[in-house]
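Undergrad: Take a look at the structures below.
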Structure P
Amino acid sequence: MMSPKKLSSDRQAQARGYMQRRARVLEWLLYRYHFDGLDAATVARELADYQNADGGFAYGLESDLRTPHSSAIATAHALQIFRELSGCSREPARGGNDRGDRSRVQASDYGETIQRAMSYLRETLDRGNLVWPIIPPTANQAPHAPWWTTKDLAKSWNGFRGNPTAELVGYFFVFGTADDEPLRQEILQRVIDYLDARAPDMHELLCYVRLAEMVDLPLSAQQKIKQSFLEMVEPDPLQWAQYRLQPLTVVKSPSSPYYDALREAVDANLDYLIATQQDDGSWQPTWSWAASFPGAWPLAQREWSGVLTLDALKVLRAFGRM
């Protein structure tokens, strides 16, 4: 049996150099948190700079959306990172240093930043439909990917019942208060009913995957999420250069509940990841909106490459491929 491909020390050094030179400060600090033992508080302070006075997050934190106005999608991204820093979603790393809990941001740390974000979500919830509109109406006024154009967005995104609502309700179980209990249970039941009623699209599925990391869902919902992922994931490496749901988009470590069913595809995806590292040490997005905003896309592309390079390195380490 052939030994699995691994990312060489030289290629790791190139990736690190890219992160230091080209990634934005947030991803560089996250890199140092995961690989150098940087304290989580430093990352959290940088993340807080993306927060508005209303408690929501903006300023290109989700790099395809450049509006300075707060959005549900950017706030979700911020809370993903806070979960990561608190250890709530940390994948076990192979071959890395175990720094222990002392380097993590506990739920009580930066509580004001997190609770302001939760207050923003409480204020922007569509109480009639119990969903969160994914972006504000003003998003069109700034550069953005074409899929973030607000006209008919609720219709094209299925009324936001899965994306982003399935993910956002999960944060009320992680960072919410006892006063949120009746509302979060009602919204949770709504998103479970929606999952039962139809097959989710790819982005809805990713929201449900994140929800399942935060909340103990009924077995039927867990099975529906797994079934949907196995049906939707693209196992053909020839298709991965396109915007497809790759195995490693969801299977971030051997401890993933989806790993056993996709071992062969995951191994191939890890090989593909190593093979597609660029000469400058980065991994690049498979999408572009340069035709819509040619002046804004180069910065967004650079930001995305930092996000993707960090994610690639974390996944490769988790699978012992470094």
Structure Q
Amino acid sequence: MYQRMKSKISLILSAVTLVLGLGGCPTPSPVPAPDAPSRLRVLNGSSEPMWIFWIGAEGGGTMPDPHKILLSPGHHHDYTVPAAGLAGTRFWPGLGCDDTGNDCEIGQSGGPSADGFTCPSQGCAPPIDSKFEGTFGCLVKPCQLNPSSGLPLPATDSWDTSLVDGFTLPFSVRVVGDCPGGPMGGAIDCSALDLSACPTSEDLSSGGAYPDLKDLSLVAGGAGCYSDCGRLTFSQRNNAPTFAPTAEQAQDYCCPTPPVSPEACRAGPVASTDYTQLVHQLCPQVYAYGYDDGVGLWSCPAGVRYEVTFYGIKR
């Protein structure tokens, strides 16, 4: 499971390299004063205690903050993002966990054992977490190296809240500062996401080519909601049938390139599934599938602030 998460982080790092054109270390921008607000604040918007987890790309820098932090309802944590930058991070919520932040009902999708992550007896949950992930750009020399390219990080952040794998909890992101390359209105609002709306009769048959895949539930037990691609490819918790993303049964919904081009992906059946319509309705400006209208990957000047709120399950 952790390997799949590492692969996703590698994709983000590659996207940073391609989109931003990483070059030499940029001219330093003013460093926030020690008492200035953090570059990343994560809030518990639920009515119950919530764990917040984070991991980062190997070789991409680190923070002194624990990889697991328990937040009381309404409380927040300000992460100590280094001024030199931080590459390939992921932050996600956990609910119903034990007192070590393990054996969670929501969010038990794995992580490095050295950082205290374990899997319960039934195995880790699929990596369908609602999440904030990205790379924090450089503010001062020497800049952190991007492990994907080996080059210094630029003076630009790159981030997303993709639902390409699925989702668990509602969330929102508020950008504090000037970000021309960010979402409209400076915010992502997915607070209306609802696990009870997860499709239970999704047609993933590629237009009838695979009739056994015409009526599938995307509900991942009590762990969350699969995306279309996630339902066809994640094998955790005895999910079946499953295929490689490049298999003919999954290609139309996972859009591996090659063989599926971005244009063919957007013109294919994944663009009109129940899951895609759900995400577009309840979580605008966020990817529902690969190449989803080119939205979802944002870039902001390094030094802007992000306030990420994870909410509870709608009961």
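Nothing in this text is a laboratory measurement; each read-out follows from the coordinates by a stated rule. Fair warning: this is a prediction, and the values are worked out from it, not measured in the lab. Cβ atoms are built from the backbone, for glycine too; each structure is taken alone.
Undergrad: One of P, Q was used to compute FRET efficiency 1/(1 + (r/R0)^6) of positions 68 and 292 (r between Cβ atoms, R0 = 35 Å, to 0.05), and the answer was 0.65. Which one was it? Could the numbers behind the result be given before it?
TA: Details: P: 1.00; Q: 0.65.
The structure behind it is Q.
Undergrad: Of the structures P, Q, report the one carrying the highest value of mean projected area of the Cα convex hull in nm².
TA: By mean projected area of the Cα convex hull in nm², the leading structure of P, Q is P.
Undergrad: Turning to a different aspect of this structure: Out of P, Q, which has the highest value for FRET efficiency 1/(1 + (r/R0)^6) of positions 84 and 228 (r between Cβ atoms, R0 = 41 Å, to 0.05)?
TA: P
Undergrad: I have -15500 for helix-only ellipticity at 222 nm (-39500 (n - 2.57) for each DSSP H run of 4 or more, over all residues; to 500), calculated from one of the structures P, Q. Which structure is it? Intermediate results must be reported in sequence, preceding the final value.
TA: On the way: P: -15500; Q: -4500.
Only structure P yields this read-out.
Undergrad: Let me ask you something else. Which structure, out of P, Q, was distance in nm of label points 7 Å out along Cα→Cβ at positions 220 and 244 derived from, given a value of 3.3?
TA: Values: P: 3.3; Q: 2.3.
Answer for the origin of the read-out: P.
Undergrad: Work out the source of 0.94 here, i.e. which of P, Q gives that when Rg/Rh (Cα atoms, Kirkwood Rh), for residues 196-251 alone is computed.
TA: Clearly, the read-out refers to Q.
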